[in-house]
Structure 1
Amino acid sequence: MAQNFAKKIKTLLVKIFGSYSPVSQSPDEGLGELFEDVQRQRVYADGKTFVDLIPKRRMKAIRQEYALQKKDPHFDLQEFVSRHFYAFDNRKPLFTTDPSKTIHEHIRDLWPVLERQSHQDRGSLIALPCQYIVPGGRFNEQFYWDSYFIMLGLAADGRWKDVEGMVQNFTHMIRKFGFIPTANRTYFLSRSQPPFFSHMVELIERKKGHHVLIKYLPYMVAEHNFWMKGAGKLDGTDHNAFRRVVEMPNGLLLNRYYDDKSTPRPESMNEDVTTAGSANQGADRLFLHLRAAAESGWDFSSRWLLDPKDMSTIHTADIIPVDLNCLLYHLEVTIARAYHYSKKHKAAQRYEVRASRRAQAIMKYCWDDEQGCFVDYNFYTGRTTGIRSLAMMFPLYVGIATREQADKVARQMEDEFLKPGGLVTTLEETGQQWDSPNGWAPLHWVTIQGLRRYGHSRLADEIKSRWLATNERVFRLSGKLVEKYNVVDGDGLGGGGEYPLQDGFGWSNGVVRALSLEDEPKTVL
C-alpha cells in the first residue's frame, strides 16, 4: 500500500511539473581511468577541486583521447587536464572585512557575497531555478542541512525571498530526483543529508501561515518516501535492514544513514582508499560506511567508529542514529499537521501513528538509562554504541523526551559538554572534526532550543553567551566567521578533518544572526 501511494505521489509530481530531465554522469563514472589517475597523482591538493571542474567536451570523448595520449612517454597529465577542463567561478569579487563594522553588519554584507545562481548544468554542478546561499570556501553549492541554519539567519535579516527560493530549489530537486541530495552536484546523487526539510517548511509557515504546509505537503511526503524506501522488503535481509530502513526486534521501523553506492567518494577518493588499505573489513563495505557517514553530515566522528582512534573501524550503516530518527519524527508530525489542514484526517492519522511508533522506538533503543542520556544504537550487536555526543539533544529539540530524561541530559550538558567557548560535539578527542575540541553552529542551535523547550533557560542562555562570545572573538582576531570552532582552548579556530578550516561561513553566520535576534526589540523570527 505504501509503495502504491509513493507511485501516486510521483505520478502526480510528474503530471504537474513534467518528467525528470537527465543530468550528466558523476565525474568518477564519466571519466573512468582519467579520474582515478588525476586523483591518485594529486594533480590538485583537494580532491574536490577536480570533480568541480567543467569538461570542455563530452566526458566520453575526453576519456577516449586520454587513453590514447597517455601512452606518449612525454605525456603531461596536469597539462592535459588544464587543456580539457576549466573552473566555473560564479563567486562574487573578493570580500574584504571592514574592521569598523559589527559582526552583524559583517554577516549582512556577506549574504550577497555567498549568493550563487546556476541556471544551467555545468560539469558536476546541477542547475537550480532560484538563487541560493552557499556555505563558503570549498563548499560552493546549495548543501542540504547547511541551508536550514543559513535560512535562520536570512529570516533574521528579513531576506524571506532568499529563504523561499532555496526551499523552491529543494522542491525542484525532489521533483527531479525523488529526494534532496547532499548538494546540487552529480557526485552527491547517491546520498542525502540530515532531513531538515520539514523544519524549513515550518520556518516559512511561521511567517506566512498554515497554507504553507499544504503547499509543500507533496514534497514532504516524497521526502518521507525516500527515507522509508524498501520498508516492504526487509524479510530475509541482513539484520532486517534494507537501504535506509531497519526493522527493530519489536517490529518497529527506524532509520539509518546509507548510500546507494559502495565506491570511494569521488571528492575524497585518496582519503577513502588510504582508509581501506588499513581496514580489516572488505573495501566495498568500508566505502559504504564512509559514504553513510558523509550522509550524516558528521563526517567524521567517533560516533561511527568501533575504535574512536581508528578510522578503518567505521561502521556507520550498522547504527541507528538518534538525531536522524528525531528529524524523521518531526517530518511525520509535520506531514500529519499538513493533512489535517487539508481536511484529510485519515491520512493525518496514519502519519501520527507512524510518528508515535517512531518515538516509542527511539525511547526503547536510544535511551541509555545507565548513562542517563540518548545515544545511538548498534542494531548488529543489539546494544547502544556508548558514544555520548550532542546528538542526544535531538529528542529534546523535537519534544519527545520526558521531563526526567531532559533533566538528566541537561545535567550532562552543563557538567561535561560545556566548555569556556561553548559545547564540544563529543567527549572524545580523536582528530576528527566532529569530536572534541570542536563546536559547531547547528548543534548549538539544536541544544539551545531543546533546553529551552524543557525549561532549562538559564543553561541555554549560558551556552548561547559563550558560543556568541567565541564567534565574536574569532571575528575580531581574524575578520572571519568559520565553519567550526575550538571551544576548549587556543585561538578558537577549529581543526581536524580532511580539509583545512573553511571560512564564510553559512551556518555559523545564520546561527549567530538568529541567536542575536532574540536580543533585538520588536522582532520575531
Structure 2
Amino acid sequence: MKAEQKKELTELPRITLTERQRFDLEQILCGGFAPLTGFLNEKDYNAVVETMHLASGDIWPMPIVLDQPEDHGRKIGDRLILCDTYGNPIAFFTVESIYTPDKKKEARLVFGTEDLAHPGVKYLMQDTGAVYIGGPVELINYSPVHDFKELRRRPAELKEFFKQKGWSKIVAFQTRNPMHRAHYELVTRAAKEHGANILVHPTVGLTKEGDIDYVSRVRAYKRLVSGRMGDYAVLSLLPIAMRMGGPREALWHAIIRRNYGATHFIVGRDHAGPGNDSNGNPFYDPYAAQNLAKKHENEIGIVIVPMKEFAYVESENAYIAADQLQPGQTQKTISGTKFRQMLRNGEAIPEWFSFPEVVEELRIAIKKEQQRGVVLFFTGLSGAGKSTIAHILYHKLLERQDRSVTLLDGDIVRLHLSKGLGFSREDREINIARIGFVAGEIAKSGGIAICAAIAPYRDSREQNRRSIEKKGTYVEIFVKASLETCEARDTKGLYKKARAGLLKHFTGIDDPYEEPENAELTIDTQQKTAEEAAEEIFSFLAAHGIVRL
C-alpha cells in the first residue's frame, strides 16, 4: 500500500456496508462482476436499467449501486473507505456521481413489475436507500471469511485450477437449492453432451427467504460432488446477493460464470424466478430466462445450455428427458412442498428422488429449522395492557416450553439498553431498533423473545419485522384499547402530566400512534382480561405450530 493510502486509512470518512453491498463490492474487486470497476454512476445506471448495457456498450443487466439513505453532504471527488459490518476496511471509493433513482422505473424495467410480492422489488422499495453514489473502488482487503475456505475460489484462482487440470470446456451449474437426482442427471448429461467438465457453483450469499440454510446445502453439495462426480467436477462457492430477477438475472449469472472461467452455463426453467405475484400468477414465463440468455450468448461470450426437464420413469428405473417420454410411460415426481413435509415428518425419501447422503444433510437442516426462534412483539398505547399480558405469557411459556424465554419490557429496556434516549421520533425509532436487534439475536439462537413497547410508528415496526424474519418467526400483537380507557387505567399519572403539558411527545396526546395494518393478532383488552388475552395468544401460537402445547 502506498504511503498516501496508509495516511488515508486513518483520515478518510467511512461507510459501513450492508451485506448486499459488501457482496457486490467484493465481486467487483475480484473480477466476478467484470467489466465493472466500481458502483454504477448515473450514466451507467440509466443505461443498465433501460438497455441492459453499460454506457460503453458492454452488456450488463443488473444495477449494482451503492445506495445510501441520504447524500450526507458528499461531493464529487470525495474519497471514502468502505467497511464491512465489523469495521474492517475493504476498499477506497472515489465519488464520481450522486443521484436520486426513479425506483418505480427501476422495478418495472429490471424486474418487470412493481408488485411488492417480488422479493427484488420489495427490497428495492423498502430497504434500498433514496440516494445512489457511484464511482470506482480500489481494494484494501477482503472481508475475513472463516467457513468453507477451501471452496471459496475467486475468478483468477478458479481459472488457474482449470488450467492446471487441463480443462478446456467447463459447464457451470447455478443453484441456490439442494441438488437432487434430477439435477444430477441434467448436469452430468449436459457435461457429457458438450464434452465438458462440471463446475457446481452455488450461491451462498443472500438468496430467497425460506431457502435451506447455506451451511446445510454446502455440506450436501460436498458429499454429492466428491462421492458421485469424481475428478470430472469441482465445487466452488459463489458469494453473491441474488435479486430473484428472472430473465435479467439469468444473463447476469451467465456473465459472472464467464468471468469465473466457465465456457458453458446451464439456464434453468424459470431461472431465478421468485414464484407468484400478488394475484397468484407467475412473475415470469418459465422459458423467458432461457430465451433471453440464448439471445445474448454471443455477446456474453459463453454457451447457454437450456436446462432439460427430466422425469423418473419407474418402469425403466431411470430418468428420461421429458421430450423423449414414450406413450404409456408414466413419470413419478415429488413436489418441493411435499418433499419438505416428508422431511419434517421423518418419512423415508425414495432414492429415485434424492441421494441418501443429501437427504441426511437436509434432515439436519430441517431439525435446525424446527428450532427456529420466535419474537412476540406487543405494541399499543400506554395503559393498553401490553406489559401485563406479556408478563403472564412469559410465565406460561416458561412453564410449558423447553427453550429459553426472554422478556424485553419497554420500561426496563429504557432503563438499561436505551438509557439517555428521549421521546423524539428519532429517539423512539432508535429504541425500537435496539429492541429489535436484541430480539433478533435471541431468535437466531432458537430462543423466544417477548417484547412489550408502545412502538408508535409503523415504519420502525416494519423495519424490525423485515430484520427479524430473517432470523426467526415474527408475531406482532396489537394490544388494542381506546385512549379514554387507557387514561382511566393510568396508574402512573402519565396521561395527566401530558394533558397538563408536563410531558412532551406523549403518544396519544401530542404524538401519534399508528395502528398496525398487518398484525398477526389483535387483542382488545376492553373485551377480555389479561389472563384471557394471554391464553388466547398462547392458543394462537400453538395452533400455528410456533410453540408446543
Structure 3
Amino acid sequence: MKQLALTLVFGFAFAWTVCGQVSPPTFLCVSNDTLFWETPSNTCGPFNAYLVFASQNAGGPYSQLAAITDPNQDFFVHQNAGMGTWFYYLESDFNCPGQTALPSDTLDNLIPERARLESVSVSGSDVEVSWVPSPSPEVVAYIISRTVPGQGNVVLDTVFNDTFYLDQAATPTEQSEIYFIEAIDACGNKSLIAEPHSTILLATEGSDPCERSISLSWNLYQNWPQGIGSHEVWVSRNGSAPERVATLDGNASTYRFQNADDAVEYCFTVRAFERSSGVMAASSEACISLDVVQAVKGLAATNATVTDNGEVQLEWVWNANAEINDYAILRSTDNSNFTVIESGTPPTPLSVNNTYLDSGANPSGGVAYYQVQTTDGCNEKASSNIVGTLFLRATAQSGTNIIRWTPYLNPLGTAQGYSLYRIEGGGAVLLGDYGPNTLEAADNNIDLSNPEQVRSCYFVEALAEVALNDSTRVVVNSRSNTACAEQEARIYIPNAFSPNEDGRNDEFRPFLQFGTPADYTLSIYDRYGGKLFETTDVDKGWDGKSRGKRVPVGLYVYHVRVEQANGTVIEQSGEVSLLR
C-alpha cells in the first residue's frame, strides 16, 4: 500500500521548454498559505526571478504578488492571505529577449474538488472500481477505501495516473461492498469524500419441484447521477457462455426464472445500466441447481407417412429426460374430432425420436390427422402440433390418368417439393418431381396395349423441412396412400359370323380391347326372347348352336355385361347375323 505524507511535495518532470518560449515553474499545489512548485529548466538566458500572480477571482484581474529571485526556491508563503479564496499562477522571468513567458496552471488555495465514482462492478470474486477524475488540475492521486465490518472505512490504496482499481480482497458474493474515493494533491490536500457506491449482491431461491422456477433478488445500485435506466438478467447453464434472458426497468429488484431443468447448474448475474450514460455495473454471480420434475419440452409431431401396406407411421420428438406419467396418440379424419388410438406409460428410457404404426387408419379414404399428448409428473399436460397424411386420388380420362393430392400438412414444416411415382412390376417408377405449390399431375404415358398399365397405381412423396422448438431442423419424407386409375374397357362386337366349322369366323365373341374384367357375361337370345347361350368366360364365344344343335340362319340378340376391377359396369345389346 502506498502511503502519502502530507508534507511531501511530489516531483513531476515535464519538459516545458519549447522553442521560442520560456517555461514556467510546474505549479504543484497550495497548502494553506504556501505555494509549492517544481523549478523549470530554461537555457535561453540568465535567470531573473519566479513571478507569483494572485487574484481573489478566478477570472482576474491578476496582480504580481511576489518575485522570487532564488532560482532554487520551490515554495512561497503568502503572508496575510486571510480566510478568502485565492487563485494563483506562476511565470518564469529569464533574460530571453523575444521569447514569450508561459503561465503555469492556475490553482486555488481550496482543497481539490471531488472525484466521482462511476461504477463498482463485480467480476468473479473481485470488484472493479472506476471513477470520473476530479476537475482540479492539482490532483495527483486518488485514495480508494472500502467499508470493512468491524473496522469502519479502510484505505485500500492510493492510485496514481489511473481511474481504475481492482479490489481483489473483497467478498462481493457474501455482502454488498461499499466504496469511497478522495482526490488528493501533491501537498496532501484531500477532497471531500465522494458519494459512496455499493456493489449489487444477487441472491437466488429455488421453487418446489413442480413450479420449476428460480427467484432472483438484488439491491438497487445507488448514487448514479442519472439513476438506473434498466437491468439485464444473464444466465449461464453448466458453465456455458452467459446469455441474456430478461431486460427489466430500473426499479426492478426481483425476477423469476421459469422452466428450470433438473440437475442443471444455473449461474445468474444482473447488470445495471445508468440512465443516458449506459455505464454498467454487474452484480455478484449466484449459482443454483434444482431438483425438479422435468417437464416435457420440444414435443413436436414431425411426420405422418403411409407405408407400403397402407398403414400410417407417425413420428414425433420430445426431450428424453422428461418425466412423463402417460401419453396418448390421437387420430381424426376431419382435424376436429380426435379419438385416442394409443395411450399408456411410455417405455423407459425415453428416446428423443419416436414412432407409432397405425394399422387401423384408412389413408385411402382421406387425410388422417394425428396429435400426441402427454401428462408429466406434475399433472401438467402438453400437446404437439397436428400432422396429416397426404391424400392422393387418381382418375382415368380417355387414355390419360389425372393424379391430384393434398398439400403437406404440418404447421412446423415447409414442403420443399413432391415426387410422383407409378407402381410397375412390384417396383416404383418416378414420373416427375414437382414444386411445393404443385398438387396435380397427368400421366399421359399409358400403354393401353399393356394389361399392366390399364389399371395404374400411384403414390406421391413430399420432401419437407421441419423446424423443431430447439431451433434445429429435420428433413422428412411423407408418402401418400396408393391410388389407382383404370381406363374404361372398350368392347368391339362383330355384326355377323358363319359357324361352318371351316376355321374362319366360326364363333361369335365380343372382343375387349384391354383389361381383365372382374365379372363378364355374354348372353344370346332368339327373336322371342328365349336364351340360347350364356357364358362368363371372356375367352369363350357362341358357336351357333343351342343344346348341341345348329340354329337356323337369321338375326339373334346378344347382351354383353362387363364389370371392371374398379367397379365400372359396361353393358351392350344388339343383333348379330348368323350366316351359313
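Any read-out appearing in this document is the output of simple, stated calculations on the displayed coordinates, not a laboratory observation. Quick caveat: nothing in here was measured; it's all calculated off a predicted structure. Cβ atoms are built from the backbone, for glycine too; each structure is taken alone.
As an exercise: distance in nm of label points 7 Å out along Cα→Cβ at positions 223 and 391, calculated from one structure in 1, 2, 3, equals 7.4. Which structure is it? Attributed to the structure labelled 3.
As an exercise: helix-only ellipticity at 222 nm (-39500 (n - 2.57) for each DSSP H run of 4 or more, over all residues; to 500), calculated from one structure in 1, 2, 3, equals 0. Which structure is it? The read-out was computed on structure 3.
Which one of 1, 2, 3 has volume of the Cα convex hull per residue in Å³, for residues 199-494 alone, as calculated from the coordinates, equal to 151? Matching structure: 1. If Cα extents along the principal axes in Å is calculated from each of 1, 2, 3, which structure is the one that comes out at 71, 61, 49? Computing Cα extents along the principal axes in Å on every structure in 1, 2, 3 gives 71, 61, 49 only for 1.
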